[in-house]
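Participant: In the part that follows, the structures are each spelled out as structure tokens.
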Structure I
Amino acid sequence: MKKLTILLTSIFLINACSDNQESAQSSESQPMVEYVWMKAGPDFSEENLSMVVGYWNAMIDEMGCTLNANILTPDNANDGFDFIWAHIWTSESARDNCWENWGENYKSDWDTTIDGIMKYDLDNVYMFKPTVGKQPKMENNTGSFVNSFYFCTFNEGYSMSDLDSYKQALNNTEGFSDYWWYVTLEPTFEPADPKPDFVWLDIWRSSEDESSDRENWSQTNLPSVVEDKFNCLPDADGAGFSGKVIRS
């Protein structure tokens with residue numbers, strides 16, 4: 001139970017200030033994904049969470065922010081968070097402007113609304129630049145999904161070119177579910193050791209699709225490629241979450 005907590009905390013712990021010295025053009029055109037760790041309070045319930053989500057969406061509409069959002073619930077309980085509020089921003093500047101507006105004009109009312117239901121810690125907010133490795137064949141409109149994170153380092157003698165080769169081989173493999181896709185995530189902060197060379201995120205429509213795709217993957221030579229070239233934590237199944245779309 002604590003293994004995932006230690007892993008995520010060590011990887012996401014910030015040792016230095018975020019490196020945000022990107023060009024204005026890049027900031028305006030590059031989507032970003034951001035994860036906010038949340039703890040459930042004594043009054044947490046599905047009913048109260050639904051109320052909070054409705055309030056949050058109305059607040060976002062009033063603020064005029066441009067983002068999608070999900071709630072991620074971990075498959076295994078841990079001490080770091082009970083769930084994650086994920087923001088998918090159109091750009092870093094859109095993110096910065098929305099946070100600034102929220103802090104100046106909405107934070108107090110938001111804190112009152114969620115009091116006793118859930119709480120956040122602004123020291124545990126982590127933003128990444130995503131790169132889509134494979135698009136899904138079909139769009140998932142169910143409002144729910146499952147995903148799995150891997151935090152990977154290169155084995156000795158291997159590098160980013162080997163990751164690119166693996167992606168190409170994976171993308172050319174037939175038999176995966178129509179709704180599966182994946183991204184790699186580049187942190188905008190400096191992670192603590194063990195610092196990953198890359199973060200891999202798989203997304204499926206359902207647990208059934210995930211199981212089928214894992215079985216298909218296991219019947220190829222790709223597992224041996226991964227074992228030779230990469231060391232990925234926390235284990236072969238990754239850090240799994242159930243996702244619920246709350247804004248799209």
Structure II
Amino acid sequence: MSRAAIRRPADWAHYMAERAAATRHPALRRFFQADWPSADTPLAELELVALDIETTGLDARRHAIVSLGLIPFTLERIRSDQAWYQIVRPQGDLTAESVTFHHITHSDIQQAPPFSQVLEPLLEQLAGKVAVVHFRNIERNFIDLAVQQSLGEGLLFPLVDTMQIEANLHPRRQRNWLGRLLGRAPLSIRLADSRGRYQLPVYHAHHALTDALATAELFQAQVATHYSPEQRLGDFCY
């Protein structure tokens with residue numbers, strides 16, 4: 001199955017079984033053999049994990065992960081006591097731009113482990129849970145390529161994308177001719193701006209754990225405001 005075909009939950013069960021049978025790595029096999037929820041699972045019954053990564057840039061082929069943050073949650077509760085945060089030592093030097101952006105410095109990464117050493121605990125945190133991110137192309141592409149570089153095999157898993165939810169809720173955000181005529185800026189679906197529409201508090205951005213918490217709260221607010229907890233996972237998952 002090509003990666004381009006792996007889009008909706010109807011494909012994930014087959015993909016996970018296929019990868020579990022084919023992988024050479026025990027940690028990956030345990031990950032793919034986890035008890036994954038079906039596409040028909042109501043949102044209220046899901047064990048979710050908010051995921052955020054900070055990187056040295058936006059191109060997964062040229063840049064690298066420098067930190068990861070995870071927080072397990074459900075629609076009812078965020079389990080902050082189970083939060084997991086890890087700084088990662090990337091290959092090559094940090095740029096001045098990336099240090100300014102995420103405030104992770106050369107001294108921070110000097111003693112940090114490479115991605116290959118944090119991969120197994122990352123898999124344990126994610127196994128069997130639906131990851132919730134804000135802009136899936138970052139987490140999906142960077143983690144997939146980082147696992148390829150570490151193990152020679154990629155890693156794809158189902159994601160809920162809070163940015164995509166906002167895009168779906170505001171399909172005319174960049175096509176409003178009257179707004180353009182009046183010089184109004186397009187409606188933003190960035191994390192902080194999306195949270196503001198739900199009166200959620202302002203957090204300091206670009207820290208992986210803080211952004212994971214912000215994403216978890218945003219998804220809870222999106223469901224509470226626009227959807228039903230009984231709505232199926234398959235309506236949201238990519």
Structure III
Amino acid sequence: MKKGQLLYEGKAKKIFASEIPGQVIVEYKDSLTAFNSQKKGSFPEKGRINREITTLLFQKLERAGIATHWLKDIGTNDMLVRSVKIIPFEVVVRNRVAGSLAAKLKIEEGKVLTHPVVEFYYKDDALGDPFVSKEQIVALQMEKLNTLQILEARALQINSILLGLFFQVGLDLVDFKVEFGRDRENEILLADEITPDCCRLWDLQTAEKMDKDRFRRDLGKVAESYQEVLRRLQSIDQGAKL
């Protein structure tokens with residue numbers, strides 16, 4: 001399938017028009033960014049690895065009843081997806097204290113939360129994707145409350161599924177970010193990606209970080225960690241075939 005016009009280029013992906021109305025092609029890039037693109041890097045085959053991780057997880061979520069925009073993989077770094085209008089809020093689910101929450105409250109990373117916490121962040125690079133409460137979003141008429149409730153409930157469903165999935169492969173899902181969009185029928189779909197770029201994954205035995213924090217914090221072995229996450233996830237299906 002040929003790529004058409006470049007519609008959008010972000011930090012980690014490009015989106016192209018396709019030959020099919022209502023569908024677009026997403027190309028995963030090899031680039032790495034952190035701190036709102038203040039830190040930049042890359043490694044070979046990152047795009048392929050993240051595309052494969054996203055495909056694997058989206059397929060498993062689809063089988064569990066979570067509607068996604070994924071349709072099929074194309075080539076090495078690309079996937080065909082339903083075209084959606086992204087709802088401009090990143091939805092973050094936290095199972096442990098880490099990252100910005102730990103820094104903000106001066107709490108040591110790793111503390112288990114009594115229940116998963118869902119947060120909303122307004123998608124605006126110029127503003128640094130600031131945290132916003134549901135009440136603020138509704139009061140500012142940025143989105144309706146019932147939509148936010150749907151996003152929150154769906155994010156918690158995704159969390160429940162992913163917690164079990166990652167546990168099977170010896171990984172602790174500390175927190176993650178997802179995005180949703182509306183298709184042409186106004187259905188809300190899980191979109192964007194689920195990769196080590198937007199998840200914190202710690203090894204259950206050693207607590208070693210297996211995600212983009214290795215890049216953020218100059219821990220080294222970034223490519224190896226991403227590849228290991230993919231290898232472990234692929235082992236689930238391989239084991240089922242034995």
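None of the figures in this text is laboratory data; all of them are computed from the coordinates on show. As the structure is a prediction and not an experimental result, all values here were calculated from the model. Cβ atoms are built from the backbone, for glycine too; each structure is taken alone.
Participant: Compute FRET efficiency 1/(1 + (r/R0)^6) of positions 54 and 134 (r between Cβ atoms, R0 = 25 Å, to 0.05) for each of I, II, III and report the one that scores greatest.
Facilitator: Details: I: 0.15; II: 1.00; III: 0.40.
Top value of FRET efficiency 1/(1 + (r/R0)^6) of positions 54 and 134 (r between Cβ atoms, R0 = 25 Å, to 0.05), among I, II, III, belongs to structure II.
Participant: Comparing structures I, II, III by distance in nm of label points 7 Å out along Cα→Cβ at positions 62 and 158, which one has the largest value? Intermediate values should be presented prior to the final figure.
Facilitator: Details: I: 5.1; II: 3.5; III: 1.6.
Once distance in nm of label points 7 Å out along Cα→Cβ at positions 62 and 158 is tallied for I, II, III, the winner is I.
Participant: When relative contact order in percent (Cα under 8 Å, 6 or more apart) is calculated for each of the structures I, II, III, which structure yields the highest value? Don't jump to the answer; show the numbers that get you there.
Facilitator: Details: I: 32; II: 27; III: 17.
Looking at the calculated values, the largest one is I.
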